[in-house]
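The next part holds the structures, each set out as structure tokens.
Please treat every number below as a calculation from the coordinates, not as lab data. As the structure is a computational prediction, the values presented were derived from the model and not from experiment. Cβ atoms are built from the backbone, for glycine too; each structure is taken alone.
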Structure 1
Amino acid sequence: MQRRTLLKAGTAAALSAPLARPSLAQGARILRFVPQANLANPDPIWTTATVAYIHGYMIWDTLYGLDEKLAPQPQMAAGHEESADGLTFTITLRDGLRFTDGEPVRAQDCVQSIIRWSKRNPMGGTLMARTNELVALDDKRLQFRMKKRFPITAYVLGGEGCFIMPERIAKTDAFTMVTEYVGSGPYKFLRDEWVSGASAAYARNEGYVPRQEAASMWAGGKIAHFDRVEWKIMPDPATASAALQRGEIDWWENPIADLVPQLRKDRNIRTEVLDPLGALGVIRPNHLLSPMDNKKLRQALLPGLDQNEILQAVYGDLVAELGRTGAGFFTAGSPYANDVGMDVLTKKRDLALTRKLVAESGYKGEEVVIMAPTDQAVLYATCQVVADYFKKAGLNVKLESMDWGTLVSRRAKKEPPSQGGWNVFCTTWAGLATANPGSSQILRGNGGEAWFGWPTMPAMEALRDAWFDAPDLAAQQKICRDMQALAFEEVPVLPSGMFFSPTAYRANLTGVVKSGVALMWGIKRA
């Protein structure tokens, strides 16, 4: 209650102090947006941070895009042809595609972009592992020559953020951030106006030719109705709330739950959940470093973990509307979610059992550094609850506060905390990403090539490969039950609940696209 009281007081103060407005070109149509976090790393291939994906969808396009029914539709592609045996998949690019430097988009650009992306994306990696050769037949056509059938090629290219960059940029090592942002999408990144921690700006890409279909999530016509989009980084929620109420910003991506009731009272503001799949919360341990490399210790933390306590801290009085407990290793409601092993998370919480198991695990009192992002309200509240729980469980906890951009950079370090590394961080994954084992990075067990935390689980990798080869849904579901059983044994992450965070925007905006990430096309001002 004290936290909410302080927030309300902060909002009152912020409402009395308007933001400085920059000078603007007369008649320019400008959309002002407050993203969930600072854009510290603008390469959505190098990082999995959601804010980088929002940026990515603004400035780069994809060959295919998933629509609201999660079906892949041609985007930069005019279409494709698949051989009868399924061993060749030939994509033809549509006419009029150009990069923001004026150069045409060629098949070779797409080939190199796919190769780079596949080295960081689990579904992309599987696609390329099953491909003998990916070649540009000419400037307009690229072809996958498969080792075996891979019937979800279009889905993978459309649902996994495979952004098309110029060949020279896409040749950047996948584990090194790009430094040039020549785009292929509806907006241009104004690199010279980007100030990490403060702002970013985009201009409409006049050379972009949108598709003619209606926009539907990541598919259809990506029409930029604004001349300019300005991102304002506002880590203080009271300031962002006040700016939205005064009309100084148009869209606040992630209002904290404490302030949603107040925003709902303003007839000039709309709040809604844009992503029906929500997000799966996870607590990620570093599997390379002591003490979280100890499987028995990770297992010990399950019986006392209270997803409801975490969700209450995040959503308060709105928890029944925006939170869901009983989350396992697959997105709740997906065809692969199951109940195997779930009693360790759903039965009555047992802190005494956790303390006993921690003592028996061989834990010797080593410090556990938890990285907590202060500018991500959901994650910061989660980290505070997790830190308190770990302490009660008998762990020697050090909660280190930092901004999200710093956390994203630091989580890539494999060194111990004394050298800038870490032991634990908390995050959420879009429900679409964790809905199946093909796209789920939290279930990868490929060691140094896995998502930050780097678990080695060869049995999990074998089950994932078997899932791709399964003949039908029933066989896939059986494999997912086995995967969840193994996940409760290996504990690659600790599930912290399902999150359905609302967004808030001025009521005079129309056409806001439903998606797991904020999209800037299709939006108009009435």
Structure 2
Amino acid sequence: MGLLDPAPPPYDPLEWVELPFEARGRQVCEAWALQGYGAPRAVYVAYALKMVGYVAAWVFFCRFTPGLGELGTVSQWWLHPVAFQKAIVFSLFFEVLGLGCGSGPLTGRYLPPLGGALSFLRPGATKLPFFPGAPLIGADRRTLLDVALYAALLGALLRALVAPTPGFEHFLPIAVLVPVLGVLDKTVFLAARAEHYWVTVVCFTFATEWIAGAMAVQLALWFFAGVSKLNHHFPSVVGVMTSNGPLTRADWLRKLMYRRFPEDLRPSTLARVLGHAGTALELAVPLAFLVTPLGAQPLVAVGLMLVLHTYITSNVPMGVPLEWNLAVVYGGFALFWAHPEVSLLSLGPPWVAAFVVTMTLVVPIVGNLRPDLVSFLLAMRYYAGNWACSVWLIRKDAVKKLERLNTSSPWIYDQLARFYDRRTAVGMVGKVMGFRLMHLHGRLLPHLVPRAVERLQDYEWLDGELIAGLALGWNFGEGHLHQEQLLASLQRQCGFEEGEVRCVFIESQPIHVQALAWRVVDAKTGPLERGATPISTLLAQQAWSTAAGA
């Protein structure tokens, strides 16, 4: 297999798409268990080079500050407060451009390999306003106002990055523009990783001791990421990620993640143990930082942090939050290691402390109790497997209607046609079905898809992530971006007839409710069916099984 060749699935993809659901699902799940997505090896090289470029660009912008940015003296300046400030501002810039999370082939982007700015600077592109239909701010197509404010944000970020010592006048425009853009388009706010970078910039702008505010953000990231994994979903994530990891390619190792390959692909005891250990580690990191006495170097906490993020990054998870993981690790050193004397209680003034508490405590708690109301990113429920998601079933003779959208990237098969033949392209896109089914929430789909369409072979199966990537220019596991609001917008633009597009929407599981809510919706006529399925039902079945009722 060459550097650009994906791993071929152990079936003919063109025959596979003509199979009924259960046969198709079983074959693709068995393929995922041993091959993962099967991305070409060159893809991982490209992601590694992108990480190097991310660090190099940060060093470049640090050079605008006297005394920073020289490689020969990096040990003397890399933990400087201004270097950290520039790391946060640059990371926001990097992400909101579309270069970070949600970029490249592992997120369904081949050519172009990013969305972000290509869509956010495009008048007429689809967007998701916070107040749909409101005058001036509620349009579902990008206006000149959207484009101008987004361009202003990029300019403000660059202005802060080239400033010798960025201050209030540099941070204030960023602190204001990010939420304003979020009102105009929720996608931009989430793409900026606002729950981390924007909240920290607000601390730069207004806090008496901004280091304390940045510390609070970091601790919340780790803590609520751990809390989010206190469920039955995460063991499936461990197996799915191991089956796709570039460093865990051995068949024997991947088979260990499942109870009895290929008959039973539910998580094995080992996968569950690893899941519990990962959850404990994620919770232990912030606890270790908190119990380190003021003024003492947090040796144990930093060691645990490095183990945690090395594991995550080395697995190159789908969605590829690689640079974000680097930023979190750097924050651990630049905040807790470099300033062990700073107390979280020194944040001030009171309204800033209240803002930080709201964003790092109240919003995540609400997001765990009511995940239907809060993005998993704002709730800091990272990579727990408990995501809102969707599957879009588009009748094959209606796919051409998507060409009516104003998009920055072509249809997924048109992107792949520049590199591969039809058989290879179908095999690659089909693997996304395996990714979805192998998670616990995916076990709902064998029961819901037949309720949505009578004959699956007449439809293109598309994960909502691919639809969001096409229509919105960004996707990163946030299922709320590709549910009813986006469907209504696409219906207005494409004019689908009844039965041409059927969607299955699955909501995240609230932390205190042992069930998953779901809806089946037609693009033209609206809701067809809704319900909730107990988690216990899903735990008892295989990913492809249609035997039990939902």
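Couple of notes before you dig in:
- helix-only ellipticity at 222 nm (-39500 (n - 2.57) for each DSSP H run of 4 or more, over all residues; to 500) derived as -15000 - corresponding label from 1, 2: 2
- Structure responsible for 44, with percent of Cα pairs over 28 Å apart, for residues 91-378 alone calculated and labels 1, 2 on offer: 2
- Ranking 1, 2 by mean count of other Cβ atoms within 10 Å over residues 171-178, the structure that comes out highest: 2
- Source structure of the calculated read-out (log10 I(q)/I(0) by the Debye sum over Cα atoms at q = 0.17, 0.20, 0.26 Å⁻¹, for residues 211-298 alone, -0.76, -0.89, -1.20) within 1, 2: 2.
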